[in-house]
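Next up: some structures, all given as structure tokens.
Derivation of every value follows stated rules applied to the coordinates shown; laboratory data play no part. Given the structure is predicted, the values throughout are model-derived calculations rather than measurements. Cβ atoms are built from the backbone, for glycine too; each structure is taken alone.
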Structure P
Amino acid sequence: MSRLIRVLEVMSLALWWGGLTFYAGAVVPLGASVTDERTQGFVTQQVTVVLNGLAFVALLLTVPAAVLRGKWWGRTAWGVAVLSLIGLFVVHQRLDQMLDGRSQSVLDETHFYGVHQMYLWLTSLQWVAGLVLLVGFAGRWLPSTCEGAGQEKPPAQQEL
């Protein structure tokens with residue numbers, strides 16, 4: 001059962017972090033090359049709801065290992081990811097209030113771009129925290145140099 005839980009932890013982190021990385025690094029630039037910026041923004045508005053949901057699930061699944069049994073850096077990265085996710089939920093809602101989906105227009109252009117910049121900074125912060133978590137969780141499965149290859153680390157060494 002513990003192996004299944006570990007697989008779920010790593011896969012949920014990888015799905016969220018990988019999805020965010022792929023979307024920001026490939027889909028947004030490619031989308032901008034085939035459609036206008038406004039249309040791309042309204043697509044991103046919907047995609048970020050899914051990405052934030054994936055982050056929520058991943059962070060929920062990793063509570064026991066990262067927070068309850070984790071080392072300081074795992075707890076810190078988890079806390080940063082959670083706080084940035086809360087910020088993203090709040091800022092996303094504020095951005096939604098500034099948009100009209102039917103006409104695909106920005107209702108409050110004066111404030112929209114500043115609030116959007118805040119969203120991008122929170123996403124960047126969350127991305128870094130997610131990378132730390134993903135590397136930490138995946139690294140639990142790597143044998144140390146003093147152990148034989150393929151041997152699992154003792155349970156005390158498996159924590160973040």
Structure Q
Amino acid sequence: EMFRRTAFLKGSSDASQLDLIFTAMGHPSLENWPTIHKMCPLWKNYEPKPGEAFPNRLRDTLKKGLPHPGWMTNHAMELIEGLLAYDPNKRWSADKGLLAEYFFEHPMVKPADKLSMKLGVDSVHEWEARKKHEATMAKKREALAAGNRRS
């Protein structure tokens with residue numbers, strides 16, 4: 001959602017939400033969630049028949065429709081896959097997510113002018129306020145220097 005500027009897999013009902021999830025991530029299987037039948041006894045009523053299960057297309061879905069596809073790095077996709085894992089025993093905790101390579105890849109921090117954040121109030125960000133202050137001070141120095149040259 002941070003990369004898209006809109007909700008990811010936004011369904012209009014529980015059924016449409018599940019359809020979007022399964023279309024993007026594939027159906028849960030014994031391979032990716034060995035204890036699904038134990039943890040979700042009703043899954044047997046909804047489990048797709050052999051050959052009807054959707055494959056995992058999460059990486060393609062994550063890259064699709066981004067304003068800047070380069071933002072979706074392999075490390076970003078690895079983080080998202082870890083946080084969205086079907087199997088709760090394999091799903092990443094917030095602590096593990098914070099240690100993901102994504103947060104340590106280069107460039108670690110983008111300069112503020114490279115961030116794509118459009119806010120209604122310019123002075124919200126310290127960086128923007130500092131830049132305005134620096135520009136104002138530069139103009140005052142120029143005016144003082146010009147005045148001193150005339151004297």
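Please state which of the structures P, Q yields 17 when relative contact order in percent (Cα under 8 Å, 6 or more apart) is computed from it. So the calculation was done on Q.
Out of P, Q, which has the highest value for Kirkwood radius over Cα pairs in Å?
On the way: P: 17.2; Q: 19.7.
Going through P, Q one by one, Kirkwood radius over Cα pairs in Å is largest in Q.
Computing mean count of other Cβ atoms within 10 Å over residues 58-65 gives 18.5 for which of P, Q? Computing mean count of other Cβ atoms within 10 Å over residues 58-65 on every structure in P, Q gives 18.5 only for P.
Quick one: helix-only ellipticity at 222 nm (-39500 (n - 2.57) for each DSSP H run of 4 or more, over all residues; to 500) came out at -12000 when computed from one of P, Q, so which one is it?
Working: P: -24000; Q: -12000.
The structure behind it is Q.
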